[in-house]
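What follows is calculated from the coordinates using simple rules that are stated; it is not laboratory data. Remember, it's a predicted structure, so these values are computed and weren't measured experimentally. Cβ atoms are built from the backbone, for glycine too; each structure is taken alone.
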Structure I
Amino acid sequence: MRTFAQEGALCRRIRVDGTEDAEARRRLTILEGIEAMRERFSAAAACSAFGVSRATYYEWRRRLRDGGLAGLVPHSSRPRRHPGRQWTMEDAALALGIRREMPRAGKARIALELAARRPDRPLSEATAGRILRRGVETGRARPCSIREGRVGARRRRDFGEGHAERWTRDDRHRGARADHMTPNVDGSTFKSFRAVCPKTRRQHARVYSRATSGVARSFLREVVERLAPDSVQVDGGSEFMGDFEAECAALALPLTVLPPRSPQLNGIVERANRSERIECWSQYQGLLTCAAMNEAQRRWLDYYNHSRPHRSLGMKTPAQAAKVGHMAA
């Protein structure tokens with residue numbers, strides 16, 4: 001049997017250890033059996049015979065060396081930190097009291113106020129949020145609504161009586177996708193409306209001084225003339241309501257509205273906005289008037305539609321992809 005002086009010293013120390021834990025004694029028996037088998041077999045074979053892994057065997061050896069038989073006592077499996085901390089009644093009373101003092105305060109503000117008032121026992125933002133949600137459910141706290149007071153909520157589109165329809169996951173639009181952005185040139189802001197064909201990447205754009213539904217309606221007429229779409233997809237902005245929706249109904253043009261805060265569903269036109277901002281407006285040196293900016297934008301669109309190759313089109317231009325002649329922009 002292969003022995004070491006250090007292991008002999010450990011065995012002598014074990015015999016005077018008064019630990020009576022049954023699991024520790026069982027583990028010690030397994031360790032002694034594995035050590036006896038290692039005279040003729042490898043450590044892997046010996047561990048397999050006793051149903052333990054090599055990692056467990058070496059871990060038990062280390063704990064036996066460092067703490068004797070008491071080191072083999074199983075450790076508690078209780079986590080030191082719980083991801084869903086349970087708050088006390090005192091925590092709830094303080095958090096809900098802050099909410100009554102500040103009716104508009106959310107979980108972040110409540111957590112900050114608690115840390116300032118009670119630095120020795122702060123609460124995390126998540127715990128403050130759970131307290132607030134429980135308070136709203138039990139009626140101890142009022143829900144904070146943006147509709148209360150002088151600040152009104154953003155006007156929502158009515159799909160019940162209007163021409164627009166709500167976007168669904170099954171929609172695969174072949175028509176134009178429209179949006180608008182705000183170019184900032186030398187501190188002056190303008191509104192650039194844009195419509196892009198998702199299949200050929202052809203686009204039409206126009207600069208205006210403001211973004212209203214009336215402006216969007218006139219822009220739609222140009223889009224129908226230039227791109228001839230079979231449908232239009234827009235976001236939920238107010239500029240695409242009212243007159244714009246009425247014009248779509250008059251033209252019998254299907255109109256689909258994207259869900260809120262989902263620009264990824266309109267990625268083609270969002271990327272086109274970025275391209276124009278970098279390639280056109282970052283180099284613009286002309287007058288800050290709509291007429292001058294529209295002329296600069298027209299030249300850039302002519303380059304974009306007829307000369308600029310697109311990787312998504314196999315390095316063809318939008319005009320080549322559409323197999324058309326000259327397309328006025």
Structure II
Amino acid sequence: MKRRRIIQVGVGGMGLGWTDRIAESRRWAAAAYVDVNPKNLAVAAERHGIPKDCCFLDVHAALKAVEADALLDVTPQQFRKEVCLAAFKQGLHVMSEKPLADTLENAKTIVKTAEKAGRVYMVGQNYRFQPVMQTVKRFIEKGRLGQLGYVGVSFHKGPHFGGYREEMAYPLVLDMSIHHFDLMRCLLGADVVAVQGVSSSTAWNWNKGDAVVMAQLEMNNGVTVNYFGSWVSTGWETEWNADWRIEGSKGVLLLDRNELFFSQNPEERRPVPLVRMPRTHQAYLLEDFRTALDTGREPETSGRNNLNSLATTHAVVRAVQEKRRVAVRELIK
């Protein structure tokens with residue numbers, strides 16, 4: 001199968017990992033690298049043998065000079081709109097890192113522009129595509145939990161990223177929690193319709209904004225999710241997926257430090273074997289992106305579909321600020 005050519009914008013940090021996944025893929029080939037940091041470009045280019053004339057400091061220059069089928073945007077969210085719209089203008093399909101955009105208005109503009117241009121736009125919600133989460137999803141879909149009742153999610157991490165994340169007003173909610181909110185939609189097969197929440201800081205918070213949040217999320221299938229998240233943990237941490245308790249009429253499904261258990265009585269929890277996946281995370285996303293281009297099928301994490309996940313993060317912020325229950329439809333009319 002002929003490889004499709006993709007321009008990657010942002011090759012430092014997480015972007016370097018994406019260059020590895022593209023290099024490993026049998027369905028994609030790197031057409032060019034773009035990064036504002038020359039050192040990032042040099043490292044990525046040497047790592048994968050990309051010639052200097054295929055390395056650019058500016059996305060517009062790359063789009064004019066290089067022929068490609070698609071663009072991968074791994075830039076910070078505040079640059080998403082400019083990068084994506086430039087790619088659509090050149091007729092390219094786009095996959096971007098999460099979140100979809102820095103604001104809902106910019107997100108809606110990206111999605112509408114992609115639709116008008118007839119281009120695929122996909123968001124890299126990689127947390128969906130790992131064995132433990134796919135096992136949870138299938139467990140629920142098969143009815144093994146019976147009628148779903150409620151969900152509890154607990155997340156505790158204390159990363160010192162530096163840079164723009166630590167300058168954000170709500171760094172946990174707007175940068176990380178979207179993974180968990182998107183997982184709720186994926187696992188429960190439902191959208192978020194309304195939220196309530198409070199946030200707080202701590203004496204040792206190294207972020208500019210509040211980095212602890214407690215939120216209640218109402219799903220359109222009647223399930224309520226209680227979410228507790230901390231970006232400033234000082235001790236025993238959860239895994240990045242968070243710990244989950246999903247309660248149903250036939251038992252409870254427990255995700256504890258990435259190990260999955262099913263319990264039907266107070267004294268016992270039985271391990272649940274995980275499904276096997278030949279590709280996970282970014283490798284899965286690249287495969288799904290290519291399939292969408294070849295078949296015309298809308299990706300599971302298309303921009304249109306992902307609007308509810310992004311709107312949920314902004315709805316939580318509004319609920320915190322205005323101290324009220326916020327309907328998600330208020331934000332994505």
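Some values worked out for this structure:
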| item | result |
| --- | --- |
| Comparison of I, II - label where volume of the Cα convex hull per residue in Å³, for residues 70-189 alone is highest | I |
| For P(r) over Cα pairs in 5 Å bins from 0, in percent, for residues 110-181 alone computed as 3, 10, 14, 16, 16, 14, 14, 9, 3, 0, the structure of I, II it came from | II |
| Comparison of I, II by distance in nm of label points 7 Å out along Cα→Cβ at positions 198 and 294 - largest value held by | II |
| For 12 (relative contact order in percent (Cα under 8 Å, 6 or more apart), calculated) the corresponding structure among I, II | I |
| Identity of the structure behind -13500 (criterion: helix-only ellipticity at 222 nm (-39500 (n - 2.57) for each DSSP H run of 4 or more, over all residues; to 500), calculated), options I, II | I |
| When Kirkwood radius over Cα pairs in Å is computed for each of I, II, the largest belongs to | I |
